[in-house]
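Before anything else, here is the set of structures, which you'll find just below.
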Structure 1
Amino acid sequence: MAGNEVNTNDAGKLAAQSPRREAVLFYALIVVLTAVALWPIWATRLLPMQDYPQHLFLARITANYHQLSWNWKDFYRVDLGLRPYMLWYLAANLLARGFEIEVAGKLLFSLYILLITLLVLVARRLTPGGYLPWGALLLYPFAFNQMYFMGFSNYIISLPILLLAVLDLDHFAGGFSSGNIARHAVYFILLFLSHPYSVLVYIALALTSTLFPGRSRPESLRMLIPPVAMGLIFAAWYLMRHGPSSAPTSLPWAMTWWPLDGPLAFYLLQFTGMRWTGGPDWLTAALWGLVALPFVLPWLRRDKADPVWRRLAALNIAALLGFIALPFWMGYYAYFNLRLAPVSYFALSLLLCRLRVPFRSGMLLGCAVMALLFGSIQVQKSVAREAETILPVLQAARGNALVLPLIFGAGSDVLDSVFFYQIHSHETDYYHAVVGGGASPALFPNAMMPVQYRPGLRLPYPDTPWLFSWPEHGAYYDYVLVRQAPADFYRYLAPASNLVARSGHWSLFENRMPRKSL
C-alpha cells in the first residue's frame, strides 16, 4: 500500500510539473519569435517600406532644423506639437538626440515588435484555464502586414496599442481603480498622438465590446465610459482643427470605393507572400494552411455561448465589415478601408486564443509560425536590397542641394506589381535623411505633418515624369534623380546635365546650366 501511495504522489507531482514545463517552453518560444521578428529590422540598412523614407526625412528635419550646417529653414517650417499624428515624430526626435536618425527609426520599429510581444502576453488571460494562448503567436507574422510594407509609420506603431486598449476595457467591468484609470489614460494619450484613424477604430471596437451581450448592465455602462470620452475628445479636436471651410490637405475632398475583388485580393496578400497578381507564393500559402490545422478541431468544439468568444468574434466581424463596406478614399485620405486589414488579423489572433489547443498541436503551430517569419524576412531583405541600390547614387551628391525626383517605375520584383506599384517611389527622400539638407518637391500634402513648406514656396514639379521639361522643371534644381527612365529620356537630359552616378535602376544627373531661382 505504501508503494502505491508513493507512486500516486509521484504521478501527482509529474502532472503538476507538466503544465509548468509547457508554460516555460511556450514563453521561451515567445522570446525566440520576438528575436526573429526583430532581426529583419536590424539586418538591413534600409527598411522595406514605401512611405518610410519620407517619415525618416521629416524626422531628421525636426531633429536638425536649427543646425546652421543645413539649409532646412530656407524651405520648411516645423510645428512639432502634442496632437494627433505626432507620436512617431516626437519619439524619433527624442531618440535622434542620442542616435543617428536611421538608428532612431529602427529603434521605433523595434518598439513595435516589443508591443506585439506585450499583446501576446496580455492575451494569456483570454485563454481557458489549463491552456496556453497559441493563437497569439500569429501576431508575429501578422506584424509584417500590408501596412508595414506601405510604411505608414504612425499607424503601424498604433496597432498593438489599439488592441491593448480594447482588451484593457475588461478592467473597467469590475469597477474603477486608480491603476485602471492611469493605465487606460496612457493608452488614450498614445492612441490620440499616434493616428486619428486609430482613434476612430478604437472607438468603434470599444463600442462593439461594450454593447455586445454577455455582461451586466452596470459592467457595460462602466466599459462604455472610455470610448465615449475618447469620442468627445476626438470630436472637440477635429472641430477645432478642421473647420467647415478648411481642408487638411491640398487634395480635393472625395469618397470612392474599390470593386470588391480589389479589397479581397488585398486582404489575401498576407497569406500569399504579398503576391497575388502574378500568382501567389504557394509555399507561404501552404504554411498558412499548416498554421490553420491545430485550430480546426478546437474550433468545431468551441463553446458558441461563451460570452468572451462571442465578444471577440464581434470584434472580428466589426473589423471585416468596415474593411468591406468603407470607401477606399474617404475625404482627403486613401486606404481608408484597407487599413483595417491588420486590425482584422490581430483580432483573429485574439479570437483564436480562446480555443483549447493541445500543447503538441501548439508546438507544431509554433514551428509553422517560425517558418512564416523566416519567409517574410526573405521578402523584406529582397525589397531592402532593391532599395539600397540608391545609396551609391545619393552618396555621390553634395549636401544642401535641390533634388528633383523623376520616378518612371517604382515597382518591386518581389512584391505584388499592382498593390505595391509605388514601393520604391519615395526613396529619393533618403537623400535628405542620409546626405542632409536640401528640399524635396514631393512632400506629402498633409496639413497634419510636422513639416510644411514655407508660405509662398513653390518647387516646380511635373504631374508625371513624362511631362518633365528642362526649362520648366529641371533648371530649378541642382540634381535630377531618375529611376527606370526610357533611353530617350537620358539622351534628353544629356545636353544640360552630367551623369554623376548610376546604380541599379537609379541615375543621378547634375545640372550644369545656370540654375534658376525659385
Structure 2
Amino acid sequence: MAHILSFDFGTGGVRAGVYDTDRRQMLGQADVPYATHYPRAGWAEQSPDDWRKALRQAGRDVLKKTGRKTVDAVCSATTASTVAVCMRDGTPLSPALLWMDCRADLEARETARLKHPVMRFCGGSDAVEWLVPKSMWLKRQQPDLWSKAEVICEALDYVNFDLTGEWVGSRMNAACKWNYDSENHRFIPEIYEALGIPDLPDRLPQRIVPVGGVIGPMRNEMAAELGLDNRPIIAQGGIDAHIGILAADTVEPGGMLFIGGTSIVQLVQLAEEGDVSGFWGPYPNALTDGHWLVECGQVAAGSMLNWLAGEIYGLDGPNYASLIAEVAKTPRRSEGLLALDYMMGNRTPYRDGALRGVLMGLTLGHTRADIYAAAIDSIALGSANVLSVLRARGVAVERVMMAGGIVKNPAWLQTTVDSLGLPVQVAREDNLSLVGTAVAAASAIGVFSDLRTAAKACVVPATEILPDPRRAEWFERTLPLYQEATEQLRPTLHQLARRQMGA
C-alpha cells in the first residue's frame, strides 16, 4: 500500500489530493486559487510566487483533511507552456507567461521555416503558446530581462524545483513543447540557433526525466512546511491534461481523452509515426515508450462561456446555473446562429493564433440564452472539426473518455456528445490529472511495474452518454458551414488581430 500526494496546477488554481493505491481512490482534496492578469489584449500572466504559496496551502490542507503525516511519493501536473523566467535559486524575474498568452504569434510563424527532421514531431512549426516562441519574443522584446535570466522553464519545472531544489525537465513537456529530440534524448542546438536563441538550451533544465521517473527526495524544508514527518520521493509528472491519459486508461491507440475546461485538449496515442498535419505531434515517447502522442485542442472553451455569462451578462452563480439549465432544456434554440470559437486563436486543426471569435445570424429577436447556446454550439463544432480532421488523417477513435469542467455544465456536455456523434464515457472522478499523477508516482516507486500496468489498474469509473440523433445530424450538416466561415473570414480576423496587438 502507498499514499501519493498529487498536485494539479490549473489555470485558476492548484488542487491537491491524497491517493490510496490499495483502495484506488482519492482520500481527500483541497483547492487554493491564484490570479491571472491580462495586461494587454492577447497577454496572460501569473505569479510564480502565487504558485509557491498555493502549493504549501493546498498541501497542508489536504494532509490535514486526510490525517496524513507521511506520504510515499509526490507528483505534479501543471499547465503546459506556462513559462517562468527566474534566477537559478528560483527567484522570479518577471510574471510567468501563461499558456494562453499569444503575444509570440509572429515568432511561432517563423518556426515554420525550419526544415530540421525533429520539426516533423510538431507538424512543422511551433504553436504560439509554446516555450520556444515565447523565448524568442522575450529575447527580442525584453533583452534586459533575457540577459539577467539564468533559468527559462515551465511551471512544472518551477514546482519540482520548489519541491526538490533541482532543475529537472519532464520528457513529456520537452518532447511536446521544446523541440526536444525524444527519440535520441537530446536537445538540438541548431534549431535554437536558427531561431535566434542559441543561448536558450543553457537556460533550460538539463536533466530530462520521463513521466513516472524519479527526480529525488523532497527538500527537508519543504517537508517541514507541509507538515510531513518524512521526505517522500518526488516523481516526474507532466502536462495536466496529458497526465490524465493514465487515469482514463486511453494509453493504447484507439482511445481519446477529452478534457473540457478553461480550454479543451483531445489526446490520442498512435502505435507508430503517422501524418497528423494540422495537429501537434506525433511526439515519440512523450508519455509512454513506443507510443506517439498526438495533441489536439481548442484554446477558448469554458473560459469563453464564463466570460459571456460573467463579464457580458453579469450573472452570479445561481443565475448562471439557471441559464445553463434553460439552454440544456432547449438546445435547438441556437440553430439559426453560427459562432466561431476563436476567442484566443485556434490551436487545432488550423494552428492559427490570429483567428478571433465571431457571432453571425443575429436578429433583434434573439435572447441571451440563444447567444449562450450558440457559444456552446461553436465550441462543440470546434470539437467535431477536430475529430473529423483526425479521421481524415487515418486516426481511428473508438473510445472517448471525457472529463473536466464540461461535466458540470449539462448543456455543454450533451451538446459536445451530440457533435461528436458517438457514445462517450464520462469520468465520475472530477480531476483526472490528480489521479494520473498518482498513477505516475505509483509506478515510480514500484507499486506497479510500468505506466501501462498502472493505468489499467487505476482507471477511473465512468458513465456512458449517448448522442441525440437529431442534434447529431444538425452538427453533421453545420460543420461544413463552420469550416467555410473560418476560411472566408480568416483575412479579416487576421487584420483585426494585428490591430489588437498594436501592429
Structure 3
Amino acid sequence: MQWSHSRVELFENCPFKFKISYLDELKAIPFDNADNALLLGTALHTGIERGIKQAIDEYLLSFPIATDEHYNEVIKLEHLIPIAKNLLSDGGEFETLITTPDFIGFVDYLVQTQDGHYDLYDFKYSNNVDKYLKSPQLHLYKFFFELENPGKKICRLFFLMVPKVKIKRGKNEDLIKFRDRIHTELTKIEPFLVPVEYDITKVITFLMTIKQIYETSEFKKNKSYLCNYCEFQNYCEKGEDYMLLPKNERRNIEKVEKRVLWLYGAPFSGKTTFANKFDNPLMLNTDGNIKFVDAPFISIKDEIIVEGRMTKKTLAWEKFKSSVDELEKKENDFKTIIVDLLEDLYEHCRLYMYQQMGITHESDDSFRAWDKVRVEFLSTLKRLMNLDYENIILISHEDTSKDITRKGGDKLTSIKPNLQDKVSNKVAGMVDIVARVVADGDVRTLSFKTNEVIFGGGRLTAATTEIPLDYEKFLAIYDEANKAAASAMKGKTPKVDDKPDNKPQTRRCFRPHNIAEN
C-alpha cells in the first residue's frame, strides 16, 4: 500500500473509519450541504489553478440542486480566490505528484526560485491555523520530494490560508440584506501565507505510525466531535447491516405493518374521536379540539415566551418540524401519529415561509414563493409519513364551496378536503386510503366513494364503498383490502366474502381523483 498523509491521519483520528475506508473499501454518498469542506476546498484549488468560472461550475455541479445557500458560498469564493492567487509567485507548477513505492502525495503549488531551489505551498480553506501548523503534511512532502529527486531541494514551506466567513442568516433577515452582510464580512478578512519550519521528527513519527497500523489487528472506534462530520456515522452507530442490500426474497405484503390514512369531513362529524381509538396515539393538534379525546397531544401553535424585556416567539411550523425531529428518533412508545388539522399546518407553513423570504403573500414573489411554500410543506410532511409507526393519520375539514359544471350545463357541488388541489393530489399519493367521514344525524359512516365530485383515493381495493365509523370494522376492511392487493399482485383473483344475502358486493378501487381537472 502507498501511504499518504491523509490515510495515516485518518487512522490517528479513528482506526475504525480507516479500516472501512481503505481496508474494506466501503463507499458512502457524500454530504450535499452547501458548506461541505471537501467540495469547497476542491473549488478553492480549482479556482486558484484554473479560474473562478471553472471553480464555481464544478462546485455547483457537485450538488443535485443549487439553493440560496450554495450561491452564498459562491459569493465568498468569487471574492477570495483572486486575492489568494495573488499571493503566489508566478511560474510554478500545480498538483505536483510525489510518488515512491511507499508514499504518495500531491503538492498544491511548487515554484522554482532564482537560486534553483523550490518553494512549496499548500492551500487551506480554513480558520484553524494552529491545526495545520501541527500537521506533518508539508514536512512529508519535502522529505519524499527530495528523496525522489536527488539534487533538488525545497527551501521554504508555506500554508496559503484562506479564511472562511461563517455567519448565519437572521430569522427576520431577507436574502439581499444577508448577502450585503456577507460582502461586509469579506472586506474584513483576506488570505495570508504561513511559513512552516521543517521538522524531521514529524516524518519519523509518520513512519512509526505506519508500522503501528501494520501491527494493528483490532481497529477500534474513536468517538469524538468528528463523528458529526463523518459520512459513515449511521453505519458506525446503527450496526453492520446499515446500508447493506436486503435479502433476496419476496416480502409478505398480506400482513399489515403500517396504515396511512387521510380522513376528511365536516366539523364535528367524528374524525378526531375515530382517530383517538387507534393504538397508543399522539395527536399533533392545531385547532384545540382535544376536549373529548384522551390521547396525549402536542399543541401546534405559535408560542411566545417573555423573559424580562426579551420576547421570544416560536412559530407553529417550527414547533411541528421539531416534533417530527423528535419522532424520527423513535425514543418513545407511540404507535399512532395523528395530524389534526392538515390545512392548519399548511397555513402555518405559509406564514413561516413568508418570514423566511421577507414577504407578506406568495404574490409578492410570484415566480418562486408558491412553489417554495409547497416544497417546504410537502417535504416536511413526507418526513412524517415515512416514520416507522404503525398508524399515521391525517385529518382535514371538507370543502363544499366550489361547483363543477358539466358539459350539459348541470352544476354539481364538489366535496374535497379543505386544501389546495395541487397539494391535495400530492398528499393523496402519500397515503393508502383517503376516506370521508359523513354525519347524518346520529349516524356516522366512513365513505370510500370517489367520483367526479367526491375527492378520494388510495392504493387498496375493498368490497364496499361505505362502512359505519367503527374502529374494528375499519381494521377488518383495511386488512381485507390489503390482502386483495397482495393477491392481485400475485396474479390471483381475490376472494369476495358474501354478505348475509349471499350477494357478492361490488369492489371499488381507490384511486386519487383530481377534481381540479374536471
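Read-outs: derived from the displayed coordinates by stated rules, not from any lab. Only a predicted model underlies this, so the values are computations on that prediction, with no experimental measurement involved. Cβ atoms are built from the backbone, for glycine too; each structure is taken alone.
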Consider the structures 1, 2, 3: one of them gives 15 for relative contact order in percent (Cα under 8 Å, 6 or more apart) as calculated from the coordinates. Say which. 2
Have a look at 1, 2, 3 and say which one yields 1.1 for distance in nm of label points 7 Å out along Cα→Cβ at positions 46 and 70, as calculated. 3
Output the label of whichever structure in 1, 2, 3 has the greatest value of mean projected area of the Cα convex hull in nm². 3
